[in-house]
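**Q** Following this line, the structures themselves.
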Structure I
Amino acid sequence: MPITDKQVNAVLEDIDRANHQDPNLTGDGTPSEYLYAQRMTEQLASFVPDAEPALQIAARAQHIERWVIPRSDYPMDRSGYKRWRTELGRHHAERARQIMLAHGCDEDSGQQVADMLQKKRLKLDPQVQALEDVICLVFIRHYLEEFAAKHEEPKLIDIIRKTWKKMSPKGHEAALAGAGDLPEHLQALIGKALAD
């Protein structure tokens, strides 16, 4: 059963309500994950103007209640990071599914969004790939500079290359088109990462 516009709006409002509870605030006092969710929706509208309802919901729910599973609860090594990310994915998926069912969306639609948020069939499912592209574009546009301030260049180059590998050719085009708006040092960094 198709998701109606009314259902989409109600689900997005509940996701926003949840993310407004984020205790981590930006410099102007905006809850961090609420801002992230708005940026995801904005980027999706630019990247996939005719996005299906499930993709719209998944983009907004990408980090829903991310703060409830702190990174510090897991070992500070690679395996700890992977476990943390897996648990986060499950949480985001389940919360989005619950909200959708509460607003009358069918189980199949809820599971579709849950699967997207857990990146199932990445590179195979165009919807999941579009979500991953949007995630990467939001990272490059809004979070790379902050990340760059905390890490050495070799680590940054590695992260940019890993980000690039996750993206589709269409995602690459969008990233390169938007790179001109980044500070010069970040443009140079991306150039180095993609040179080899």
Structure II
Amino acid sequence: MEAAEAKPVVIKVAALCGSIRKASFNRGLIRSAIQISEESINGMEIEYIGISGLGMVNTDLEVDGTFPPQVEEFRKKILEADSILFSSPDYNYSITAPLKNAIDWASRPPNCWADKAAAIVSASGGSGGSQLHYHLRQIGVFLDLHFINKPEFFLNAFEPPSKFDGDGNLVDEEVKERLKGVLLALHEFTLRLQNKHSKDVSIV
């Protein structure tokens, strides 16, 4: 009787978009990431997690350690994820208000972000969102998020030829390959981080 093949470890990725507009380029990056993972990356599942309905952070809404229903559901999704994919434009050299709000809700005790791997992709004007990356990485230090260092993914969304169609879908094949590189790095880093944690536990 042949031994059953070991099933690959499935990495669950929570994908957050910093833009809430209908035809967001960054939402398009997430759609492409989901498609790439389904077609080309064995053992990775990406779920888009909406943040537009969370409401502004207000600790008055925290009652006996519980949060509003939408916030509770959001926090649960983050806790269940192995890693995080952030996709966001640059607003005034920083992260967007909806994304910061989501980060703050999930950071309320107990911190849902701790010890998770993460990656950032951005489509924006000018430098493509590089300032956003640096600011988000700085926030991640306090949250105990562990970002991959390379490859970095900045995309000038308005530089011709157009990388997106009118609905915000990514149509440039070269950019899709760059995006795939980020996902592969996130997959590898997540497994390495989980392996490290399991070794640390066994030593204790």
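**Q** Going by relative contact order in percent (Cα under 8 Å, 6 or more apart), which of structures I, II comes out largest?
**A** Values: I: 19; II: 24.
Largest value of relative contact order in percent (Cα under 8 Å, 6 or more apart): II.
**Q** Given structures I, II, which gives the highest value for mean count of other Cβ atoms within 10 Å over residues 111-118?
**A** By mean count of other Cβ atoms within 10 Å over residues 111-118, the leading structure of I, II is I.
**Q** With distance in nm of label points 7 Å out along Cα→Cβ at positions 15 and 119 computed per structure, which member of I, II shows the largest figure? Spell out each step's value before the answer.
**A** Values: I: 1.8; II: 1.1.
Going through I, II one by one, distance in nm of label points 7 Å out along Cα→Cβ at positions 15 and 119 peaks for structure I.
**Q** Quick one: distance in nm of label points 7 Å out along Cα→Cβ at positions 47 and 167 came out at 2.4 when computed from one of I, II, so which one is it? It would help to have the intermediate numbers written out before the result.
**A** Numbers: I: 0.9; II: 2.4.
The correct label is II.
**Q** Computing distance in nm of label points 7 Å out along Cα→Cβ at positions 103 and 151 gives 2.4 for which of I, II? Show your work: numbers first, answer last.
**A** Numbers: I: 3.4; II: 2.4.
The read-out comes from structure II.
**Q** If FRET efficiency 1/(1 + (r/R0)^6) of positions 79 and 183 (r between Cβ atoms, R0 = 41 Å, to 0.05) is computed to be 1.00, which of I, II is the source? Spell out each step's value before the answer.
**A** Details: I: 0.75; II: 1.00.
It traces back to II.
**Q** Please state which of the structures I, II yields -14000 when helix-only ellipticity at 222 nm (-39500 (n - 2.57) for each DSSP H run of 4 or more, over all residues; to 500) is computed from it. Before the final figure, lay out the partial values.
**A** Values: I: -21000; II: -14000.
Structure of origin is II.
**Q** Name the one structure among I, II that semi-axes √(5λ) of the Cα gyration tensor in Å, for residues 95-158 alone of 32, 14, 9 was derived from.
**A** I
Readers should treat all values here as calculations from the given coordinates under stated rules, not as data from a laboratory. Since the structure is predicted, the reported quantities are computational estimates derived from the model, not experimental observations. Cβ atoms are built from the backbone, for glycine too; each structure is taken alone.
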